[in-house]
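The next part holds the structures, each set out as structure tokens.
Read-outs throughout are calculated quantities, based only on the coordinates presented, and are distinct from any laboratory measurement. The structure displayed is predicted, hence computed values, not measured ones. Cβ atoms are built from the backbone, for glycine too; each structure is taken alone.
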Structure I
Amino acid sequence: MAEHNRIGAEGEQLACRFLEDSGFEVIERNWKHGKLELDIVAKHGRYLVFVEVKTRSSVQHGEPEEAVKKGKRGKLIKAANAYIQASGTDLAARFDIVSVILHPSGKPYIHHIPDAFYPTVHDKPF
């Protein structure tokens, strides 16, 4: 496995554990629809939460969550709409980001950003 894939998988595992410890029920990991993917789908209270996990080994190139730019957000919105249609859920949707920084000689830093972004009328759902 390539190093960046190993780092990403480790970050997703840590994010799932963090969310579960925070009262989230993880219901999907790496859900795919065509070329679209959702890292984590979870339930939290009355919300269906779509969680994008970004993991880095350092902040040399910025904070991990800074990588979730407009294009990525659009793909997440499309994937979330596909998931909602496929599952038939009636829960309110929310988009969160979990940022993970893996420190080689210490405890990982995990930053959860609830309601990290909102779909707008300009975002195309399909």
Structure II
Amino acid sequence: MGRIKIPYVERDGLLYPALTVPKDMELSAVGKYGLLWLSYMKENHKERYRTLARLGCVNREACHVNEDAYKMLDTIMNRHMKKHPPENPGSTMEMWKLREQARSIAEEVVLADIVYQYH
């Protein structure tokens, strides 16, 4: 049987394997909605999650879900802000409340339509 050649790095007199994580496997690029989708898939669609993991497509798919979710979130929030203009646009508190309301409505739709869906 052949041996696998692994590069090693020496630190403090000990040899450590120089292993790297491919860019498409890093969780930092996945984002909030991508992570929510990953946990949803792990819990509810285990077979699909394992298949995507074996093919190395899990994080790429999670990134797509995250991008789609944020696009939809922005669209819904902007639409809500146009439908419900503030009475006093100079009021920071009123603008904050209006944006929070728009965000919660948009997030509810995004979670139902994009994140908690089988991809």
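Worth pointing out:
- Source structure (of I, II) for percent of Cα pairs over 26 Å apart, computed value 46: II
- Taking FRET efficiency 1/(1 + (r/R0)^6) of positions 75 and 107 (r between Cβ atoms, R0 = 30 Å, to 0.05) as the measure, the highest value among I, II is held by II.
- Per FRET efficiency 1/(1 + (r/R0)^6) of positions 43 and 83 (r between Cβ atoms, R0 = 30 Å, to 0.05), the highest-valued of structures I, II: I
- Structure from which -19000 was derived, helix-only ellipticity at 222 nm (-39500 (n - 2.57) for each DSSP H run of 4 or more, over all residues; to 500), options I, II: II
- Structure responsible for 1.7, with distance in nm of label points 7 Å out along Cα→Cβ at positions 19 and 67 calculated and labels I, II on offer: I
- In terms of distance in nm of label points 7 Å out along Cα→Cβ at positions 3 and 99, the structure with the greatest value among I, II is II.
- Answer label among I, II for the case where mean count of other Cβ atoms within 10 Å over residues 11-18, calculated from the coordinates, equals 8.0: II
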